[in-house]
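Throughout, read-outs are computed from the coordinates displayed, never taken from laboratory work. Worth saying up front: this structure is predicted, and the values here are computed from it rather than measured. Cβ atoms are built from the backbone, for glycine too; each structure is taken alone.
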Structure I
Amino acid sequence: MHYFLDGEPLATHGEPYYPEELMSINFNLWFIREGPIASRERRVYTEDVDWVLHAAGSVLTPADVDKQVTALRTAGVSFRDTVPAAQPPLASPCDF
C-alpha cells in the first residue's frame, strides 16, 4: 500500500496491511474545541481541495491517477460521488 501527497511518496506499508474497517474521508478547517475567538470582524475560512480520487479494487500509480483526473477534467466533470453509502452509516467524528 503506497500513499502519495501531491505526487510525492508519503508512506508505504507491506502486505497484508489493508484497511480492515470501513473508512471515510473528512475535510475540515481545523476549528479548535474552544470555538472561535470573540470578534466582530468578518472572518473567512478557505479550504482548497483540487481532487480526491477513490478507485476501489484498483492499483494505480500517481501517473495513472493524473491520467484519470485529467480525463474527468477534460470531460467537464467537477464532482462525482460513486462511493456507495455504508450500511449502517459511518459515525461522523465531527463534534464541533
Structure II
Amino acid sequence: MREKNVEFLIYLQDLIEKRKAEMPANSYTSDLFREGINRIAQKVGEEAVELIIEAKDDNPDRFLNESADLIFQLLLLLSAKGHNIGEGIEILKSRHK
C-alpha cells in the first residue's frame, strides 16, 4: 500500500510538471502557475494554517483533507521553484543516518 502511495505522489508531481509545461486553460494548477510564486507560496501558508486549525479539532476527515491540500500545494511550490519531492526525500534520508 505504501509503495502505491509513493507512486501516486510521483505521478502527481509529474502531472503538475505537465501542467506547468503545457499551461492548459481550465486547470487550477495552471492558473496558480500563471498567478506566480507569491500566490503559490501563499496557498502553502493558507493550507498549513488550515491544517493546524483542524489538528486542534476532532474531525479526522477534515484533518486528512487539509493534509492532502497541503501536500498538493507543497508539490506545486516545489515545481514552481524548479525542484521536486524526490529532492526533499533525499534530504530527509541524509538526515536519518
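Key figures for this structure:
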item: Highest-scoring label, criterion being relative contact order in percent (Cα under 8 Å, 6 or more apart), among I, II; result: II
item: For 4.9 (distance in nm of label points 7 Å out along Cα→Cβ at positions 58 and 82, calculated) the corresponding structure among I, II; result: II
item: Read-out distance in nm of label points 7 Å out along Cα→Cβ at positions 34 and 74, computed value 2.8, structure in I, II; result: II
item: With Rg and Dmax of the Cα atoms in Å, for residues 10-49 alone derived as 10.7, 31, matching label from I, II; result: II
item: If helix-only ellipticity at 222 nm (-39500 (n - 2.57) for each DSSP H run of 4 or more, over all residues; to 500) is computed and equals -28000, the structure in I, II; result: II
item: At a computed 175 (volume of the Cα convex hull per residue in Å³), which of I, II; result: I
